Each structure stands twice: as structure tokens, then as C-alpha cells.
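The numbers here are math on the coordinates, done by the rules we state, and not lab data. Only a predicted model underlies this, so the values are computations on that prediction, with no experimental measurement involved. Cβ atoms are built from the backbone, for glycine too; each structure is taken alone.
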Structure I
């Protein structure tokens, strides 16, 4: 069924209180955004009942709050201003629901063409930057209301100018104190106890301030009066399209795109955070039906609310019951509590909204990306800046463009590595991840872990050429090249022909060239694209070992001690593109897993073993093995175990051991265990 497709009510203990908070906060937000859209404030409350009720039963998102929101309201208000229609006039009341109906039509068209699939190409960094940009923009819109001014709209520079202008024209100190105090109190409360509903407390305190001290008599703005009662639906006067059709057509298309992009990005952000799936195309249908209801009640288009979704999450919302609870709260207020609304100070409610918006800005993601991956950080900042500088519409375009650029960049610049052997072993390891790995003499083994096509075949060619050229005039020139192609799932026509050209070029130089470890499907593609010579001439081999055998090399392999060559191979491939190692590799597992931090990790594991041994009160070999199983990392490879036992021995020599441990007995157990490890490693290398 379309209704109740994914409705869940398993968390009422948190969803209902969260919905009450969101409902109360929605009152001033919805009224304010209705005014921005050119409607009387009460239409914001009308749009927060039936349309939201429909959405909460249709949506597959457990967290998203859908309602009267800033971005569509600002776009509608801008259209009215361009058409010369006065805000809250009779013409505005007639035209706005017509715009909403046109937006509905576009949303249903998007549903029919399954436009929701496009969102899967939007990366988390773009998503985080986009949502953070919207949150920051809305905060800037709301700031003037903290000190008694009017909210703004537009991009960051326009908003900054508006904030300064409002402050110069009438900065109200008491309003600012109330608003800033609200933000600080909620922030501190969130740090101490994130689940405490401080926003509701601040609403109550704000009303009490007005009732006890009449702060409005000192110039503090209160919410406008609202007539109680429920609205009646009616179909908008669509004949007005004859007069404004062209403008409405373009504007409604833009608004529909913004609704889809912003709400799907928001919903995906939370679905990834809490690890559940949403049906993107069904979500678009729910947007369309909800906006149909909004149009019937004379309201502006609805959208996913970043601030109220964040507020619901802050108070532990886990399902659509939060939206249902907010609707009931709004309904009760509209029927019985409109007089109480007149007691609520605007700065206090603005402070609550700003606090909610601050919680959804992805500061943590930005910090992590800056440290871990500057390219991803730049993409995050690009989406963030796109919304701030150019608005939501162009922010959507920039975000989608950045997502496709990200996908393209990752397919072009795939993980690569140069492989060698650990002396005494015949398994191939990534030289950049293991300090003891040595290249095989006169041999280059190169791993390329991605599909080969016209845009990245030159990277493979360059990586190989750099090594061949660097060793050309040395005592150990490259005579054998093996491409480890286990990560190459497919190849295109251009790359296949270029690979054939590379093979022929090295053959003319007397260098044996092979490709190994790939699936048979790749051989089929090579034949289909006219590069069957690679298979017929024995260039393609099932394993690296078979390729080396064909070139005349047999285990145990002779490795190079040329330190300069080793260093070149360890650093030629950029750090970000260094490939991993074989899954079955257990030697030097710590270097494989932790890279430059492996020494610190092994020291920490040694300390953990010692603490476990002290607690057990035994120091036998069996006890050492049992301790290893039950520590945080668990069992390690033989080489790593030997390294860790060496560190434990060092601590024994330093006398840095708990008094509960029998040092002599432990030293004997370690020596016995290390002899066993040495024998096992010797068996592996034979």
C-alpha cells in the first residue's frame, strides 16, 4: 500500500515527546515562513497539519520532518515580488496555492520518470556540505530576529548586508539578550544531557517571562495573533495561469527540483547515519501528494525541514511517530491554544531554531575529511560554499556536478601498488605497506586495482615507464613486467588497444610483459576488442607465479638489495592510491592494518597482554595464547606475534612488570613460544 508503506511506531517513548517539541517549535517557524512566501501567518499552521499527516504515513524515511520551510517559501516570495504582487494581499492568497499545485505536477512527473535514482550518485561529502550550507543559510536568515529585526532571504552576502542593516536600524538589546541566552542555555544543556528537552523548557520560560514581566512592553516582539479553528480545503483558481503561466512554469520547476534534492539529501543523510534504506522514488511521490494537500489548503510548497529534522534527532526520534505527534500538537494549539501563542517572544523561539540548525551542520565530518582526505574536504566545502554563495538551486547543481566529478576521479585514480617478496617467502606484498619487502631482481610486479578504460590507461603506462626508465642504466635493469590485474573487472576498447601497444613496445626492448590474476571475462573482452594477441602469445597468465615461471624465474626468488631501487618502488605511487595486501597475508599484519602507527599499536597490544597475564595469574605458553585470543585485536600472524613477544621481553628486561607475574616463568614461556614461531615460519618459507 502507498499509505503505511514503511510506517513504524516502535519508539513512542521518545518519538512522542520529540514530536511535541518539534510541533511547538514549528509554530513560529511555519508562521514566519508563510509570511516569507507572501501569505498570512496562519497559513503556516494550516500547512503543518494535513500535508504533514499525509507525509508521515507515506514516507519511508524515519527521521525527516516535512513541512513549511525556508527555501520554497523564499522562492515563492521572490516570484510574488517579481510579479509586483503585495505580500499577504488577496492576489497573493489566490496565486500561492496555484504555484503549489504546479510544483505538485512537477513532483509527480519526477516520480513517473523515477528521478529518485539520481540521488545515489551524490556522495556523503557532497550531502554533508549541502545540508550544512542550507543550515548555515537559514541561521543567517534568522539572526536579525534575535535582536528584534526581520528575517532575510538570499545568499550569504545579501544576508550579511541585511543583518548589518537591521542592526544599524534598530538593534534591540533586551531581545538580543533573550535570544543569545536561549542559544547558550540549549547548547550547554545539550553538552550536559543531550536528551533533556531544553527547547520546550525555553518555550515555557519565554511565555512566563511575557506573562510575569510583560517583556513586550519593553519592545520585545511576540508572535502575531492567530485565529483559532481548522481550515477548509478548496481547489485553487488555476485560471490565473493564463496571466502568470510562463513565470509560474519556470519557478515551479525550480522549486520542485529543490524539494527533491534538498529533502532526498536530508533523508539519505539520516538513513546512512542510522543504517536503513529509503525508497527514493516513493519519497518523491510522498512529496507530491503532501504538496497536493498543501495546495488544497491554500499553502505554499512544503519541503524537508533541516532544522526540525535535526531537532527531532536531537531528542531521540526514531520513527514517523515524531511527525504524527507534531501534527497532533499543532492541531491542539490551533484549536485551543492560539491565545498562548501571543505570549511567546520571537527572540526565544528564534534561538531555539538556531540551536536546532547548529546541530545539523557537519562540523565533525568537515574536520575528519580535512585530516583524512583533502580532496573529499574540498568537495564538502564546494557544496557548502555553493549553497551559501549561489543559493539552494545552484547549490543543487554544484553538488550534483561535484558528485559526478568524485565518481569520475575515483575511477580514474584507482589504488595502485608495486609488489615484492619478504626474504624467505614466496607471497607478494605491497612495498609501501611493509618495510621488509624487497623487489624481485630485474622484475617489476605492479598492481592496478580498478577497471581499465580510456581515462586511466595512461596512469598504468606512466607508473610502469617511470620504474623501467629509472633502472635502465643500473646493474639491475627491468627485464620482466607483471601486471597484477586481479582488481581489473573490465576493460574498454581504447584501453585494450593501448595495452596491446604497451606489450609490443616492451617486447621490442627485450622486456617480458605479462598480465595475471584477472578473471576470464577480461580475456573475453580483450579478444572482442581485437587484442586477442595478448592471450595467444601467453601474455595473460592465471597467476603471477605462472607468469614468472614462463619468464624463467622459480621460487625461491632472488630479491634485490638495491636500497635506492627499493626506496623508489616504495614511494612512486602516491600515498592515497597505495593498494592493500592479500587477504590471506598474516605476516606483518600490523603494518598492513595500521601503517605508520603499527609500532604504537604493537606496544599497546604488548601492554594489554601483560595486563591480561597479571589478571590471570599464569605465565605458561597456553596462557599466552589464551590471552592473545581474548584481547581487543585478537589473534595475530606469526611474525606479528614474534614482534609483540619481543616487546614483552623488553619490558621484562626493564623491570616494568606487575608484581603478580612470575617473571622467570614468563621469560621461559616466551622463549619456548618464539622457538615454535620460528619453526612454523621456516615451514611456510619452504
Structure II
């Protein structure tokens, strides 16, 4: 594709860059990232990576790829290169990437303290005798490696390198980052307690990394480029690896690899949510690396702005614009910049829904990009819409995330669409929640869709247009999608209580009320039985207004689901700093005038707390009245020309914003298709029975 349409300011991003014996066609580099597909869903994984290459990423890398069963990452779903039987999966991915002119990279790993080897039941090896650091705190210890173990590790790594080159990869990684690799564990004094030549002073702690780099260079023998991924700080002060030590280590090894990939450790620091970190947040930690080496440097920073990208290159911070999450949100980000379509970029909102579902060992998904993870199994391409199946007109009622996505994709398919919204703005819950502390970036979910919808001649948008049952029927559109959202409950029903809490409903405020500006008194108790982000941000909002806030949750942690999104510890810190007191493992059981009664979820012991208002962050109720009424008047549909009425998004079942966007997209993709309700609605890859035909 010619870059004739490219803004001259951005042409520097499309310069080729030499990486050892390979040439990257531009400066866009999809760094290794996990995706919940890996060895279990290899065709889905390869297709997903191939679409990124199609979208213009010059380098597309795997996730971490295990080199030996003694450090297997189950229950996470990663890639494996244990023996030759793993080659077909990797060959397929390399082929899918290279057929679009991109370079394929592979990140080899021995994960040490980061895994418990739950599948293989082998004992992971590390520099010292220490417990593993897994999310579930598995009762497993690493065994300290002796010289024979180190020799074994070097041999395993060489074998994996040899297989990676055979599989067709252009860039082979030596991985020493994120607190996820034995090489990083040797490098950090926090994990390396050795007193031999592999421990103590920095020169000794770097020794194994140098040996593995030398082994890798010998093995690839010029048939691929060698990259080193290294974390430059653990952000724990002198207890762990600090930036000055990492820079000294890079200086010792400066010219050995063909490329440096620089990050923070651990993963929660390298992939901070937008709630706690802006774009380009890692610059202060990596801005001196290019002074230490002549080799190209790639780094990340949730880059979505082309101006920020250009600034990183021109100021000598990076040579490549690295991305994981922005490449998930928009696999075609490079092409859109190259073709002058900046306003069509699906900007990453930094919510880490992608990370959370990888942590749950299921296929990746994205709030902004509902096709992510569905490229192969459902045939969804992020930039291609199937032609419409009929001349049916579509009425979408509600312009929240589901309604916006449905209207957008229906319009892209060529359908005539009316989008009716009862309020004065588009976006629904997204527009409202983007006003909460730290969530402004989430407004991009609305902005992207609004921008494209408003330029479509076949999609008309009407604000302040609430429709009742009669009006919908009289509209006479053949297809109707009800995307009217949901509202927060006032009775305390959620996970802990399945019946109303006595006295709550009469004295309750909900997140809907708080966002709308309703207040009541000076002392607030935020009762969180939702366990995601809403309870914490509501508490922060009220505290920032100078109100006295007590936070109560039935969980043992603040916002526990956010553990998978990597920011729970930051949320808990923010809530503890903002609130007068924080009570965990407590259920709300009674509400009186001026006080509430809590009970310990374990012992039943009660505590009375004084407050003026209770904010209940519990469950939500679908706004499905319009849908129910329409179904009740189904006998009138035929005469009015109505063929179908569907309920989508939170109006069908309240969930995440990502789930609402997916629901709207699925409706729009499938409109007009014949759906077998008894069939599995996607392709699957099934395990081959070993030794059977």
C-alpha cells in the first residue's frame, strides 16, 4: 500500500528498520502478548496473528512459548515448544504472519517462579529455593538450580531455538522480563540469593543471560534475528532490580542481540490500566536505553496517538512503536495511519478486559474490538462486513454500547438503520461512566462509533426519542433491536443476598443516582457486592467531594475481579487512601435511619455503623419492559411489517461493556443469517487421540 495518503508528519513511522538479517517494513511492532488461545486453539491463534500482519504490523510476535514441561504454565493457555510435535502450530502462525509481508517473532520462556507446573507435575527450577509466585499461591516451591540444571536449561533453550528457526520465525526472543522468566529471576537480587558465580554482584547475575544469548546466536547462525526482552525496573526500590542496574546490564550486553525490547516488571506494571497510567507512561524508565546500544529498541506505552508515536521516534526514545493492547483494539491501526484514516482507529481504552480473560484461560476479547478472538472460529474480520441479506430496515432502540455497535455494523453491511436514543447524548452507560474518576478514556467506546455513524448516509440518529410499544410497532421497520440497557438495584440483591435487605430500598442510592448528581447527607456507606470497578470508583468520587465514606464489601478484597485485570492492588490502595474506613468480608443485613448493621460473612458477628446514605453497588436489572410488551403484542407484528424483535446488550443480561459491544456486534453480524439454535455457533479444534486414526 502506498503511503501517499499518509500525513507527512507520520511518514517516519513507515520507514523500514533493519533487525539483524531481517528488515521490518515499518516501525509498528506487535510485541509478544498472551491471548488464551495458544496450544489449545492453534488455528484461532494463528489467524488472529495473521490479521494483525494484514493490518500493517511489521513484526507480529507470539505469546510466551514454553520450552520445557518442568515449567508449564497451566492452567494458563500459552504456546509450547517442548518437542517436534509442537512445530505444526508454530509453523502455521509463522506462515499466517509472513504471507502478509511481516516478520514473525517467537518469545521462548522458562518461567521458573511464575508457574507451578500443574499439568506436568514436574518441579520448576529457579536460582534459589523459593515458593512459586502464582496467582493462586500454589503450594509449590522451585528447586534451586545446580550447575547440571543450568546446563540442562541451556540445552533445552538451544533445542527450542533450533525448532523456532525450523518453524520459520524471523526473530527469536531471549526473554528476561516481567518476573515471568528464569533469566529475569537470575538478574534480580530479589529472587537470586546465590553465592556462586551466578549470584551476588550484577556481573554474576547477568552471567546466565549472557550465556543464553551466546547460545541463541550460535544456534540461529544468521538464519533469524535475536531479540532480548528485558525489564528495566521492578518498581520495588532496592529490594529488586532497579533501573540503573538494568541499564548497567544492558550496557554489558549492548551489541550482542539484534534488538532490545524494554519493559517494566511485573506484568501489572507493564500493562497498567488507563485508570492509573496515561499513554507513554514507561518513557521515564526506558528513555536512556538507546544511549547504551546501537541496536534498535522497541518499547510499549499503550500508544494510540500517532503524534505520540512520532515523538517517541524523533526524540530518540524508541526505534519501534511496540504494542500489545492497541494491536488488540485495532489490528489495522498501522494501515489506518498510513491511509490517513486516523479518526477510524479503535483506540485502546486500557481496561484490560483482554488481560483478564487470558488470566481466566479463555479466548481473548476486547471492549473496543468485538471480533478479537473470533477471527477464525466465527469468521469475523475486524474491517470486513458481509453484505446485507435483504432490504429490511432496522430500528435500534437505545444508543449505549450495544446499540451503537449494532447500528454501526448494520450500517457497514448496507442496512438502513434508525438509532433512537431517549437521552440527549449517545453512549448510554459508557457516556455516564466515563465521567467517573480515572475512566475518561473509556469514552472512546462511544467516540469511535459515534464518529463513524454520523458520517453514514444509511444510519440516522435521533436523540431525545424515547419510544413506547405502540410507536415501535407503528414505525413499521422489519427488524427491531432493543438495546435499552439496565439499571442498578436498590434492594441489595446480588451475590451475598438473594432477597431484599430490610430497610435498604427506602434509604438507598445507586451508582445511577450518584452519577446523576444525587446526594444525601455527609456520611456515606458504599456497599460493594458487585466486585468489579464500580464500587471503588464511586467511593473515590464521593471522597473527592469531601464527604465521609465507608467502604464495605462481602469479598475479602476491594474489587476482587480486578485481580485478573492487573489493577486490583492499585484500586485497593486508592480506596484505602480515600475512605475513612474499609470493611472486607462484611455483608449488609439491616438498614435503619442513620445507621446500618453489617455481619461477618464467616462468623455472623454483627457491627453497627452510622451513616446518612447507603450506596448499593450490587446487581442490575435489565430494562426489558419494552421488549416484554412487544412480545405480548406479537399478533400485531405481521400487519405492521415487523419480522423480528431482539433484545441485546445489558437489556438482555447486564454484564461488562465488552459483553454489551459483543452482543450488539453479534446481532448485526448474524442479521439475515439462518441460525441453527441446536448447533455449536462456532468452529472448534478438537484434541487428536494419540495412537488412533
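Here FRET efficiency 1/(1 + (r/R0)^6) of positions 80 and 192 (r between Cβ atoms, R0 = 41 Å, to 0.05) has been calculated and equals 0.95, so which of I, II was it run on?
On the way: I: 0.40; II: 0.95.
Of the options listed, only II reproduces it.
Looking just at percent of Cα pairs over 15 Å apart, for residues 240-319 alone, which of the labels I, II belongs to the structure with the highest value?
Top value of percent of Cα pairs over 15 Å apart, for residues 240-319 alone goes to structure I.
Figure out for me which of the structures I, II the number 224 belongs to, where volume of the Cα convex hull per residue in Å³ was derived from the coordinates.
Values: I: 224; II: 177.
Label of the originating structure: I.
Give the label, chosen from I, II, of the structure having the highest value of relative contact order in percent (Cα under 8 Å, 6 or more apart). If you can, show how the numbers build up before the last one.
Values: I: 17; II: 11.
Answer by largest value of relative contact order in percent (Cα under 8 Å, 6 or more apart): I.
Among the shown structures I, II, from which was the value 5.4 of mean projected area of the Cα convex hull in nm², for residues 440-527 alone calculated?
I
From which structure (I, II) was FRET efficiency 1/(1 + (r/R0)^6) of positions 368 and 616 (r between Cβ atoms, R0 = 35 Å, to 0.05) calculated, if the value obtained is 0.35?
It must be structure I, since only it matches.
With Rg/Rh (Cα atoms, Kirkwood Rh), for residues 520-647 alone derived from the coordinates and found to be 1.20, which of I, II does the value describe?
Details: I: 1.15; II: 1.20.
Of the structures listed, the value fits II.
Here helix-only ellipticity at 222 nm (-39500 (n - 2.57) for each DSSP H run of 4 or more, over all residues; to 500) has been calculated and equals -8000, so which of I, II was it run on?
Details: I: -20500; II: -8000.
Structure II accounts for this read-out.
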